[in-house]
Structure formats: C-alpha cells, structure tokens
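Presented below are the structures under discussion, each in the form of structure tokens.
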Structure I
Amino acid sequence: MTEQIPQMIDILFDLEGVSLPSTYPFALWEALIELAPELAEENSIGILPLRGTGNKEGLLLSKRAKMVIRLPTALTDKIVARLTGHDLDIAGRRIRLGAAKARPIYPFPTIHAELVTGANDEVLFVQQINEQLGEMGIRGKLICGRHHNIGDESQSIQGYSLVIHDLKAEASLQLQFAGLGTDRRFGCGIFVPSKVISGLSED
C-alpha cells in the first residue's frame, strides 16, 4: 500500500428524516462542510450513498438509515464533534444527524461501488478503470454494471456501478482507502464489501 493513502475508517451517523431529492449529494456536501470545513481540506474523504427507496419525489429514507463518512482516522474525533446532533437543510428538506459509531474497513476479495465516474461509453470506461488499476499496481477482475447519472441541468455526474473481485487483501484495502475516479464527496468511487454479485455482466 502506498504511503500517500491515509489510514481510513467509516463513521456511521444515525439519521432522522423522511426523504431527500434525487440530487441530494450536492446539497448534502455543502451542508456538511458548513458545519465541518475540515472535510473540504482532505481529498480522500467520501460520503457513501444513502440507502433508501427511490420514487418520483427522490429518495425515501428508511427508519434505520445511516449517513456514512469515510475519512482518515486522525480526523474522526473532530468530525464527530462537529456533526453530531445537528440538523441539515438539504435543498429544503431537513435531516438530523444522531449518534456516531466507527466501523473499521476490512479487506474483502470482492468489493463494489455504486457509481464510479468515467467515460459514458462502457468499453472506454472499463479501459479507463484498468489503466487506473495498473497505475496502482492492482490486479483484479471487473464486472461493470448499469450506467448511472446524478444531477440536473446545472450539475451532473455520470459513470457506472462496478464490482472488482479476486483481489488480494492489500489491494482490497488500497482500493477501499483510495477509491477510483472522482467526486468521492458526492458518493462516487467508494468501495464496500460485496458478498453477492447479481444482475451484472462480466467484462
């Protein structure tokens, strides 16, 4: 693992709220850095996609929803203190951050990301990912999923869901710490363990 990648950890915040607009990642990041400006100073920090049910109004949050921030372990105490117990206005919809809990990141041979930024063409996208993995000295097999787009007319991010498997332990941690592509602050390129692979086609 390269020395430039800090030791990372996931911090899970209890989340109170009903729903968010489908473009919530942009407004969520702005609300978070208003409370904790330190988040914007570290490129490795990422906000994992929120879990819920999509509908015409946006994202319907579950009662057990969590907001997960992946950040360097050295920043944990400061960020938890800044965010815990605060209300956030996300494009006119309110959510509240509750108690926080740390979750260590472990190496798994198969990991996936909901959206990795890259070319709009799947063949070119896979080529780009293979080039990035080569630069990192990582070998793994790719399973490219569906094309995704986040945003609206004013701001948009595109890419594909991605599974990487047959990873060695060190490579798995390296990818989970560093991610792939851009826009980690908006939930992109952040990998988590994947135990079941379904609905995807291998490339």
Structure II
Amino acid sequence: MPRVSDEHLAARRRQIVAAGRRCLARAGFHQTTMQDVFRESGLSAGAVYRYFPSKAQLVAAIADDVLEEVTGRAGAVVARDPLPGVVELVREITTVATRALGGESPPARLAIQVWGEAMVDEEMHDLAARAYRRIREVFVAYAIRATELGRLPAGTDPEAVAKVLFGLVPGYILQRVLLGDVDPASYADGVAALLEGAVLDRASTEAHQGS
C-alpha cells in the first residue's frame, strides 16, 4: 500500500478544520455535532476521527487556527515601520477586527462563542486564556517599541499598556456584533478624545497644585 504523504495528511486536516469552522459559524458550539462535520467535509466518520477523536479536540484545533489568523493580522500592524501611534493602532486593529467578522467562517464571531463557553467549561477557559495571552503579547511588543521610540513615557510598564489595548478589541467586537453602530474611525476618534482629555486633566491638576 503506498505511503500517504505528509502534504496529503496536512491538507486533509485543513479540510476538516475548515469544515468545522463553517459548522460552528452557522450553528454554534452546542448545536454543531461531529455528524455535521462529516457532512460538511464530505469525509467519512473514520477519516475525521483519525485526526480528531473528539469534538473538543476539533474545537481546540479550530481555536488554534483562528488564533494564528488573528495574531498574524495584528502582528503585521504592530511590526509596521514607522510604528503607528496609539490612535492609528486602534483604528488599524479595529479594521482588522471588522474584517474578521465577515466571511464564511468569521474568526471574530467564533471568538465570541469561545468567550461564552469559557465561562462554563474549564477546558475551554484554559484554551481561551492561553490564546488571549498570546494575542496580548502582540500589544506588549507594541508598548516596548513605542517606549523605545519615545512614543510612551520612559519606564512605561508594557504589560499594563498591553492589557488596556487588548481590552479595547473585544469591546469593539461586541458592540459591532450586538449594536452595529460602531466603526474603526469613530472608535479611534473616541480614543483620541480620551487621550486629549487626559492631557487636559493633567494640565489642570498641575495648575491647581501650583497655585
């Protein structure tokens, strides 16, 4: 019997993961069954179970697939030269998030499902925590570069900055999905206004202290 090539095995695995993503995007975690994945992929149960013995393992693979996609897009923005300012970064990252909400199996919509499952499933919680720590590292890298370039004050804690920047992303995604009245431009304008307000507050405080 001829040996199956590594390329064939990798292609088959991608086929199953893609089918699983489409099923989850349509029906969600609880409603999607492995039988749905068999039909969507056009493969037999044995062929699918060879790669993913359980639905949980398939979901984990899909989450990894989505993570690579999202971190790749965000990492490209953070690595840009010249480095974007904070407001431009927010505009660019939310533009990436907007694109990630569209398509046949939108990764951002899958992420929202992961958030819900993480609240009640310990395995999914651990998976989500590992994934989001990796995404947050993208913003840590941004904060380090920004500090080195004088865009942030000397001595800035990059972890603290990363936590705030990362927190802006799910807030944008939830409002985009549930309310539909937010876009990258207005979101960035809001961040710009807050930053300008912080400068004014600081100047006012210093003026009062000096009087």
Structure III
Amino acid sequence: MKILIADDHDLLRDVLRSYLEAEGGFDVALASDVDGAIAAIAAKGPFDIILLDYTMPGMNDFEGLKRIIVASVNKPVAIVSGSVSGGLPERALEEGAAGFLPKTLPAQSLVNAIRFMAAGERYVPIDLLKSMQKDGVATPFDDRLSPREIQVLQALCKGKANKEIALDLKLREPTVKLHVKLVCRKLGARNRTHAAMLARDAGFR
C-alpha cells in the first residue's frame, strides 16, 4: 500500500514511517507541508491514502485538505491532529476527509485505521465518535446500536435508500445493507420501514 505522510514534525513523521515499514506492506513517502505533499503526489502518486497534519504549513484551516483532495484525484485523505476540540473532527469529515486520527491513537489502531480508510470507509475512533454524537441529541437507542448504526437509522427515518446512505456516509452499498440488517435485528423490526416507525415512536430523530 502506498501512503503519503505529510507532517512538519520530523520526529513524529519518521517514527510513523519506521513503524509502518516494519509492519510490512507499506510503501511510505514523506512531505513537510501542503506544497510538498502536492509535489509528492505529482512525482510519486497516486497514493492509496494520504495523512495530513492539520497544523502544518499550507493547511490554512481546511484549504490545504481541499487542495490535496483535488491533487490526489479523490483518493482518501485523512486529517491527523493533536487536538480534538472545537468540533475539529466533525469539520474534517464535512470538508471531505476520509477520517480523523488523533495523534494519541495507539500505533496498531492507526495501522488498522489506515487500512480501513484505504478500503473506502470513513474512520473516527469509536470513543471520539460517541463523544461527537453525545454532544448532539441523545437517542433512546444509544445502548443498543453502534454509532454507525445510529447514523444508518437516522437515514432510514428520512426515507433514504441504501445508495443514498452509501453516498452520504461514504460507504459501499453492501456495507450499508449489512448495517440495515443489523439495525432491524437489534430493534426487532421486520424491515427498514418498521425500524423507522419504531424509531419515530420512541422519539428518535
């Protein structure tokens, strides 16, 4: 897997490269700013996934992310940050990031996240995702459904088809189909329409 790590902290960047190369199966390129990342994409790309430090030179909030997404021809681009405050994870996803990786993420979890995003999925650590959702309106199904299943149920309540849900959540349709099946099973629903009815009756929104 070809991966580009763009971070202006030399030590962190080099340690991460060493870990990934020792893990095996990773061909790692490095950059220290947005312009360098774009140059690396042109010279050595395409990359299967790109990791961007949120605070490195050239990022300018999320302008750098947008430039990299365009340069990478829509290959997955994830934001890496030492901060999770100020709604940063949510904004990263809204701006098109494939995921949000705190710098406190354990090394093996990072490897798993990279592979997950390279396969076309979106990634946020589960504890952070739950925190993001708790900042909104709590639902009566928080103890039964995973954060992703709650997102799917919200889409079902809006009458969205699997294809629409897949586009919204950046998932593959078979993955959405599986989530719908699990939601129905956990809620004791006969089908997706019944699941939406049960959710509305319980005050879910």
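Work out the source of -27000 here, i.e. which of I, II, III gives that when helix-only ellipticity at 222 nm (-39500 (n - 2.57) for each DSSP H run of 4 or more, over all residues; to 500) is computed. This value belongs to structure II.
One of I, II, III was used to compute distance in nm of label points 7 Å out along Cα→Cβ at positions 30 and 110, and the answer was 1.3. Which one was it? It was calculated from structure III. I have 28 for relative contact order in percent (Cα under 8 Å, 6 or more apart), calculated from one of the structures I, II, III. Which structure is it? Derived from I, not from the others.
Any read-out appearing in this document is the output of simple, stated calculations on the displayed coordinates, not a laboratory observation. Because the structure is a prediction, the values reported are computed rather than measured. Cβ atoms are built from the backbone, for glycine too; each structure is taken alone.
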